[in-house]
Structure I
Amino acid sequence: MKKILFIDRDGTIIAETEDERIDTLEKMQFLPGVIRALSDLTRSGEYTLVMVTNQDGLGRPDFPRERFELVQEKMLQILKNEGIEFSAIHIDDHYEEELAATRKPGTAMLSAYMNAEYDLAGSWVIGDRDSDMQLAKNLHAKGIFLGKKHPDAEYCSESWEAIRNFLLRSPRSAHLQRMTRETEIAVEVLLDGKGKADIDTGIGFFNHMLELFVRHSGIDAKIFVKGDLQVDAHHSIEDTALVLGEAIRKALGSKRGIERYGFYLPMDEAAATVTLDLSGRSYFQWEVKLHNPMCGDFPTDMLKHFFRSFADALGCNLHIRAQGENDHHVIEAVFKAVARSCRQAFIRSSDILPSTKEVL
């Protein structure tokens, strides 16, 4: 789903004037840092830019539409020269009370975004007025206030550089639910976490392995599974892998700035080697020898199936080799090694997409 930045114009992109009518080129002044910030946000690929602005009195003799359009065209051309383009521009020039629903903070102009194609919960309204923050509430989005403080904003700053850093470094999280005839699964992940786990799959050994994965990957995760364990553990384990992998993939977003690759891990007499590439392409190799059909209440033949399903859902290259005498040690080494590989690969160390293709 697409995330959107709904951005006000006057007072947010260009400086407000005393008469609140920017109708000449001489009056048009960009706010400090806004062009660089919007350029970086555009290049990140994380957001679609949409302009939403009210213009009282537009079209009146003292505020001719052609003057507004001249300023608007010049502003958009300057931004376009820096690689910044808005996918849509919504300008409301009504001011009568009975037409208030068409104006910010009303959402009538923005009904096209209220469908499954757009992630409004992950979207932001950026503006300098109360109406902008109310619009965020009405859209069930989040608000960034360009100013010192606002009670309804999730983030406030007078600096576009700070806003840019906040948006590009915002917490990477996802919440997914999946229901089939065999399982009901809910997964929440926070990639920039502290290794906190809240897990209940109904399979004790599996809970333990997932807790190890969370701790060693450095993420926070809640995983709740209700499966048809009266049949066997197959569906619960497989579907957990699919939902966990998809949740992490969603939380990674565009993957801009991540390290992308991971490696690792010994576990007593057992040793596991894992190589990982968050390439967006699924490929899986498995060289692991286990000795017994069960490890606690966990069927050992499901270990390979779990990580294959995880790799498919995450969209990664995952190569796993492990050997040892004790199955518990081997399985634990594999989970820890994959977790440590993920920990390395998830790190955000820059704002650069680690691919010459410019997409992952």
Structure II
Amino acid sequence: MTSGYGPALGFSRSFMTGWAPVVEREIHIERDGRRLPASLFLPRTAARRARAERYRPIPVWVVLHGITRSGRDHPYLVRFARAVASTGQAALVPEIPEWRDVRLSTAATTTTISAALRALEGQRALASRQVGLVGFSFGAPQAIIAPTDPALAGRIACVVAFGGYCSVEESSRFQFTGAHELDGREESLAPDPYARWVVGANYLTRIPGYEGAGRVAEALRALAAYTGDNNVLATDPGIEPVRRRLAAGLASREQSLFETLAPPAGTLPDPVGGARLAEGLGGVMAGIPELNPVPYLARVNVPVRLVHGTADQLFPYTQTIKLGRAFPPDADVASTVTGLFAHASGRERTSFLHTASEALRFLNALASIFRLM
């Protein structure tokens, strides 16, 4: 086990410059009778040793993407995986078609991880007996819950979660209002509407009284899909013609509901209707055990590292702080909140001295992560 700072510096250098001496391969995993693609990122030196059959198996991270149309091909995810491989470790990013289709499927989590682990057993250059697990966004709490599944017992060495959440009810309120709090201190941040569209697309029709709102849910799914398919942010005013076209295809009563969930870019939902929907959606999600990480935390018996950006507009950083506090006192868990990056829109503007201190904090977090493997 190293100090972790060597790999942390290597990761940072690669991620910042975009350059990495790695080999990228597409392999396949067998899941639920389906053959799904996965991206494998290997250090170039390890790939050469494997061809010569002179190697010692190297650590590998299985990386779960979030709810995104680009899936394993998301540019920042690819950059992350390449940076991991530049440290001398490996990264495997499996495709999760349900999540790529903007569906909040929790059933896909364990089956995908299990399939990835089976695929790794055929990669002799990799240490596949125990792997690290990384989750981004929706994949973050799913990664935390995963080690508690008996099917994965003893197979996951550690978990790293970027930009996750603690409470679905609080996250739902934030998505409609931008308000969040920690220790009684109220804060506000303009929420990224993408999360609201995704949640509405998946659970609107489960709210009592909204069972017949299926056309609105599908319009929200189409709007979320459009941003991913066209590589535009959900906050971009340029999507307004698409939003209006989707609204025009609905009946008048449906249009009012759609406008509450997807108002024009830069505006928040109607406070009254938005509060009602936020409560309804939060209540639906609270009733789905696999969406709620807190009840599982006492059974997570591997080290966990949590990372969140202060400018995250999908889930506020206070959610990760609360999640870290919700673990049992003796758990091996550490949380890092940084101003160096946001969930989807880049990094905050900071002074040079502030950036330097943030960089040191993030470097320490990376060292703690790589020290686990």
Structure III
Amino acid sequence: MDTYQIKPVGFVVNEFNDPGDRHKIKEQPSTIIIHDIFIEGLLNIEACAFLDIVYYLHKSEGDQLSGTTPSGALRGAFASRSPLRPNPIGITTVKLLEHDHNKLVVKGLDAINRTPVIDIKCCDTSLFAAELDSNSVHNSILMADPRIEIRNHIINSQTEILMLKAGQMHGHYCPGLAMGVMAATYAMHELTTDSDGMEDLLAITETNNCFSDGVQFVTGCSFGNNALIFKDIGKTAFTLTKRDGKGIRICSRHESRNVIQEAFPGYQQLYEKVIAQQDHDPGLVAKYKKSALDRAFGTLSLPFDKLFTVSRIRADIPPYAPVHESMVCSVCGESVMASRTVKRNKKPVCAVCARTPCNTLTGEGIIINK
């Protein structure tokens, strides 16, 4: 039988010198000291909120292929977490609390003081996600009501979960997205409503920055279902209204930026170094990303009235979006809305082929081409 050599990458430091109640050990934070030659392996570890710690059970006394669990059940070693194993190796999922140079402070580790750490891995939950995605009962519910999960999160004011899901669309997490999630959740509560994508609920946004993506996700009002109206005003504000025009407008306070900066003072210093001064030291970049993430999700817990003003208004509501006939451009042969064509020799031509100006939405707002 082949044998293998394993070298420790570090060791555990805590107040427990002898194996005992593993649950008691898990309740207290432990520090993992990484040996200097392996420090590079900690690069960007802050991106992993949960880690799998693999360690050597150095005080395990022999091996036992089966035995009785604390609950009295008879199980084999491979069906339990017994320390008496053919290879005395333990694996525990922990929460990363802090990273400083070669030190990791974690919670949930059931290893005792001086335990050799063999390996550290970012926790993998893809199997659980795949199980949920392939659940036929769950999927049938979503087919009948695609916003049921989002609606339940709104009802329960679970803004952190809404933020996580909005980030999948937005691509990153930031205070702007958090403010959009907060404002939209508040407005949905106030109007006790939801969107079915039929233009009966409308969101009127006054900016096209990160804030608006939080609004789109939570309200369900988007450009695609014609329920999102964009007014190029440049204010971090939006109005949620029904077809009767009675709506609620939420606008960020001028001092909201200062409120966020004061709540997370360490972020600005890291921002200046990494972004403004372009110092891309890997360790510094990792700290910046972790600080930015804490700032984004931490914004959700700031007092709502310190970030926003709220007013009841009557909005001007446009008619339902018309259904436009499609035509074929006589030049390029592509299908185009009839309302977006011009006539050339009595034949429809799209704006591109006709070289006629079209308005464009960019990061600067709506550019009116002439």
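Once distance in nm of label points 7 Å out along Cα→Cβ at positions 40 and 256 is computed for every structure in I, II, III, the highest value turns out to be that of II.
Structures compared: I, II, III; top value of volume of the Cα convex hull per residue in Å³, for residues 184-223 alone, i.e. the largest, recorded for II.
As an exercise: log10 I(q)/I(0) by the Debye sum over Cα atoms at q = 0.08 Å⁻¹, calculated from one structure in I, II, III, equals -0.51. Which structure is it? Show your work: numbers first, answer last.
Details: I: -0.51; II: -0.40; III: -0.64.
So the calculation was done on I.
Read the figures in this text as sums done on the coordinates, not as results from a lab. Please read all numbers here as calculations on a predicted model, not as lab measurements. Cβ atoms are built from the backbone, for glycine too; each structure is taken alone.
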